[in-house]
Structure P
Amino acid sequence: MSESESRALQQDVVSFWGLVGQSISGMAPTCDVVAFMTAGAAFALVAMPLSYLAAFILMFIEVNTIYHLTKHRASAGGYYSFVSAGLGAPAALVTGFMVIFYQTLSVGAIPVYVGGVFLPGLARSLGLALPSWFWIASILFFVGVPWLLSVAGIRPSIRTVAITSLIEILFLVGSSLFIISRALPAHPWAPFSTADVGFKGVAMGMIFAITSFIGIGSHTPLAEETRGVRTQNGRVIGKAALVSLSLVGAALILSAYALTVGWGMHDMRSFASNGAPGVVVFEKYLGFWGAAALVILAINSAMADGLALLNGSARVLFAIARDRLLHTRFALVNGQRAPQGAINFLAALALGLAILFGLVFGPSNGFNVMTTAVLIGLVTAHSLMNLALMRLPAGGDSHGSRIFFHFLLPIVATLLFWWVLWESLFPLAYPLGWSLVLWVVAIVPALLYAKWRARRLSQEEAHRLGTTAL
C-alpha cells in the first residue's frame, strides 16, 4: 500500500441504504426497547410514549441542521467538518471532541446495561443465577466484536448493519402493532398526558428517549466512502438522516406505547423495576418465540450499535489527525482501508470507561450516569452545529426559507435541548450529578486544547477542516 493509500479511506463503497443502515444501527432501536425504555420509564412512568414522541419531534427539528449542513460539506470529519465551515477551528475541534466523547461513551454504556441489568434480570425470571463477573465478560464481548468488525473495513461492516437494521425495524413495528391491537385501553390517549408525572417526569424520560436517537448522525463520517456524495453535493447524507430517523421514530414510539399498554398503564413503577419488562410483555402477547426474537435482536442491536458508533467516531478522530491537529498515527489506515489506530484507541477507551463506571456505580446507576453524560455531550455538539448553520450562506434558498431553516428551526432545537437538560439535571441529585462532572472533565481540556491548537491555522485552513490533509 502506497503512502497516499495509507492515509485514504476507500471511496464509493457505501450505498444510500448502507448509510441508512449505519444511522439506524447507531440508534440501536431494539436495544433501546430493552434498555433505554426501561430506564426512562423509572421517571416518565405512564408518560413514556410522550417522552419518546417529544424526543422524536425534537430530533426531527434537529435533523434539519444535518440536512442543510451536508449541502456545504461532506467528509470523514462529519460534525467536526460541518462546524469548521461555519464557525472555524476552535468550535470545530470542540465539536469533534464532543462527538468522540459521547459516541465512545455510548459504545460502553449499552453493554453495561445489557450485561449488568437486562441479561441478569432475564436470567432471574428464568430461575437462573449468573455469576457476579458476568457483566464484565459481557462488556468484553459487546465491545470486542464491534471492534474486530470495524477493523475489518467498512464493506463488511456496512453490509452487516444494513441487513440487521431493516430486520429490527420490521420486527418492532409489526410486533408493536399486534400488541397494541390486543391491549388497547379504554383511554388510549392517557400515555400522552403529563397529568401523572408533570413536565419534569417527561423531561427526565426524554434523557433516555433522546439518547435513543444519538446515532442519527453516525453515518455522516462515511461521506468520503459513499457513492454519489459528490454528484449530489452531499445531499445523500442528509436524505439518509431523514429516512433513518423517520423509520426509527415510528418503531420506538409504537414500541413505547405497546410496552406501556401491554404492561398496564397503572403499574408502570413495577415495569421500571423489572430487569427485562420488554421481554415479559412480548412473551405475554407473542409467546416464547416473540420474546426470544426480541432478546436475540436486542443482543445483535447492542453489537451493531457499537459497530456503527465506532465506525463513525473513529473517522472523526481520523479526520482531526489527518489535519495534523492530533497525532498522525490516528490518520493511518490498514490494508482494509479502515482507520485502525483510531478504532483501537476508542474501543479500548470505551471498554475502560464501561468497566470503571460499572464498578464505581454498579451497572444500573453506571448506565444512567454514562447515558446522561452522553446527552450533555450530544447537546453541546448539536448546539455548535446549529450555530454553524446560522453562519453559512443559504445556498440558493429564498430569504424566507433561510430564516425558517437556517435560523428558526436551529434556535428552537437548541432551546429545547437545553430545557430538557435543565429540567432533568437540576436540582442535582445522585447519581446523575456525576454526569455533569464527567462532561466537565471532557469539555475543559477540549476547550483549552482547541484554543491553543487553532492559533497555528490560517483563516482559510480553519474553515476547511476535515476535508483534506493540511
Structure Q
Amino acid sequence: MDSSHLDVPPAEGEKSHACDTCGHRFALEKHLRTHMLIHSGEKPYACDTCDYRCFSMTQLKLHKRTHTGEKSYVCDICSYSCFNSSSLRIHFRTHTGEKPYACDTCDYRGTQLFNLESHKRTHTGEKPYVCDICLYSYSHSHHLKEHFRTHSGEKPYACDTCEYKCMSSSALQAHKRTHTGEKPYKCDTCDYRCSHLSSLKTHMRSHTGEKPFACDTCDYRCNQPANLKKHKRTHTGEKLYACDTCDYRCYEVAKLKQHKRIHTGEKPYVCDICSCSYSHLSGLKVHFRTHSGDKLYACDKCEYKCMSFSALQAHKRTHTGENPYKCDMCDYRCNQPANLKTHKRTHTGKKLYACDTCDYRCSEVAKLKEHKRIHTGEKPYVCDICSCSYSHLSGLKVHFRTHSGEKPYACDKCEYKCTSSSALQAHKRTHTGEKPYACDTCDYRCSQMSCLKRHKRIHTGEKPYACDTCDYRCAQLSSLKKHKRTHMGGKP
C-alpha cells in the first residue's frame, strides 16, 4: 500500500500541526482540517434522513444511530446502553462516584465538563440562551428548547400508562412516579421523601431557613421561585385566573381551583378518623390536630396556643388592637377576614345557610350549627366544676366566670361590671334609655331581647317552664324557681 495515503503521526507524540486561528495543535493533519471547520462554520457531512449537518464523519455516524436506535456501547455493571463511547465513560462515573470537574468558586463537582460550565452560570448569572419570541433567557440550552414548546404547544413525551403528555423528559419521569408511587428523593434530616428533586431542594430550605428568592420591590423573601412570582402580582395587581361561574379573579391557579369548589360543593379532603371532609388540604391538616390535640402555634405575648397559623395571627391582634379588615359600606372594622365576610351579609341581607328542620336562615355556618341544637337538644359544652352544659361555647365561657368571679366587662358611665358583653350592652341602655326591642302585637318596648321573649308569652299564652313535681307551668324561669320552693317548704 502507498504510504503517502496514510497519516503517520510524528515520532514521540509531537503535535506539529497548529491551528493559525486559535493555536490548538494536532498530531495529524486530518484532525487539524476537521478542527478548522469549527472556525469556518462549514458542515460538510449531511444526514440523508433529516436536516442534520456536522463537522466530521464520526459525528455523522453517531447521529445516524438516533434514527436506527442502535446503542452499541453497553455498561457491564448495569443495563445502560448508549450511542457513543464518551457517553458510556460519563455513565461509568455514576458507578465509581468520580466527579473530575470542580468549580473554582464553590465545592460543586460534576461528572461532565458541560455540567460544570452550566453550574458556573449560577455564580455569574449569565443566561446566554434567549427566546427570539418573548426574549425569555436561560442559562442552559435544554431549558430554552423546553421553553420553545410553550409557544409551539408541542408535547413530545407521552406516558405509556395514561394519556398524559408533557414538554420534557424530566416532567414525564416525575409523572410516571404518580403511577408507581416511587419517592426516590429523601431528606437526610427528617423522614420526608418525594418524587421530584426540586421538591427535595425546596424542602431542605425548611431546615436551613434559606430564602434565596427576593422581591425587588419590597423586603419579601421566599424559598420557591413560584411563590415569588405569586407575590409580585400583589404589587402589579395582576389577577390572571378568572372563575367561569362568577366574577372572582385571583393570582394563583391553585386558589382558583379551591374557589371553584364553592360552586361545585366538592370536598375532596376527607379525615380517615371521623370522615369530616374539606375543600382545602390545609383545612384537613388543621382538623387532624383536633384529634391529636397538637397546638403548634404559640403566642409570644401570652400562653395562648392554637392549631393554625391564621388563628394565631388573629389572636395576636387582640394584643395590638389591630383591625385591618374594613367594611366598604360602613365604619365596621375587624381582625379576621371571615368576620368581615359575615358582616357584609348584614348589608346584603344574604342568608346562605338554611335549617332543614324549620324556616331559620342565617349568614354564618357556625350559627346554623348552633341553631340546630335547638332541635336536637344537644349541649356539648360541659362545665367540669358543676356539670352545667351549654349548646354554645360562649355560654360555657360566660358560665365559668360565675365560678371564678371574673367580671371583665365594665361600664364606662358607672361602676357596673359583668361577665358578658351582652349583659354590658343591656346595662348601657339603662343610661341611654334606648329600647330597641319592640313587640309586634302591642306598644311594648324594652332594652333586652330576653325581656321581649318573656313579654310575647303574654300574647301567645306559652308556658315553657314546667314543674317536675306537679302540673304547674309558667312563662318565666324565675316564676318556676319560686314555685318549687313551695314543695320544699320554703316561702314562694
helix-only ellipticity at 222 nm (-39500 (n - 2.57) for each DSSP H run of 4 or more, over all residues; to 500) computed as -13000: which structure among P, Q? Q
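Can you tell which of P, Q yields 15.1 when mean count of other Cβ atoms within 10 Å over residues 368-375 is derived from it? Don't jump to the answer; show the numbers that get you there.
Numbers: P: 26.4; Q: 15.1.
This value belongs to structure Q.
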If Cα Rg over 2.2 N^0.38 Å is calculated from each of P, Q, which structure is the one that comes out at 1.65? Q
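Of the structures labelled P, Q, which one yields 2 when relative contact order in percent (Cα under 8 Å, 6 or more apart) is computed from its coordinates? Mind showing how you got there, number by number?
Values: P: 36; Q: 2.
Computing relative contact order in percent (Cα under 8 Å, 6 or more apart) on every structure in P, Q gives 2 only for Q.
Which structure, out of P, Q, was distance in nm of label points 7 Å out along Cα→Cβ at positions 72 and 328 derived from, given a value of 3.0? Walk me through the numbers before you get to the answer.
Values: P: 3.0; Q: 7.2.
Value 3.0 for distance in nm of label points 7 Å out along Cα→Cβ at positions 72 and 328 corresponds to P out of P, Q.
Quick check: 4.1 is what I get for distance in nm of label points 7 Å out along Cα→Cβ at positions 176 and 312, calculated from one of P, Q. Which structure matches?
Numbers: P: 1.9; Q: 4.1.
The value was obtained from structure Q.
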For distance in nm of label points 7 Å out along Cα→Cβ at positions 128 and 280, the calculated result is 4.7, so let me know which of P, Q that is. Q
Any idea which of P, Q comes out highest on FRET efficiency 1/(1 + (r/R0)^6) of positions 392 and 448 (r between Cβ atoms, R0 = 25 Å, to 0.05)? Q
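With mean count of other Cβ atoms within 10 Å over residues 248-255 coming out at 15.5, pick the structure among P, Q it was computed from.
Values: P: 23.6; Q: 15.5.
The read-out comes from structure Q.
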A value of -0.39 was derived for log10 I(q)/I(0) by the Debye sum over Cα atoms at q = 0.08 Å⁻¹, for residues 160-335 alone; which structure in P, Q was it taken from? Q
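Have a look at P, Q and say which one yields 0.05 for FRET efficiency 1/(1 + (r/R0)^6) of positions 264 and 432 (r between Cβ atoms, R0 = 30 Å, to 0.05), as calculated.
Details: P: 0.65; Q: 0.05.
It was calculated from structure Q.
Each reported figure results from applying straightforward, stated rules to the coordinates on display, with no laboratory input. Here the structure is a predicted model, which means the values were calculated and not measured. Cβ atoms are built from the backbone, for glycine too; each structure is taken alone.
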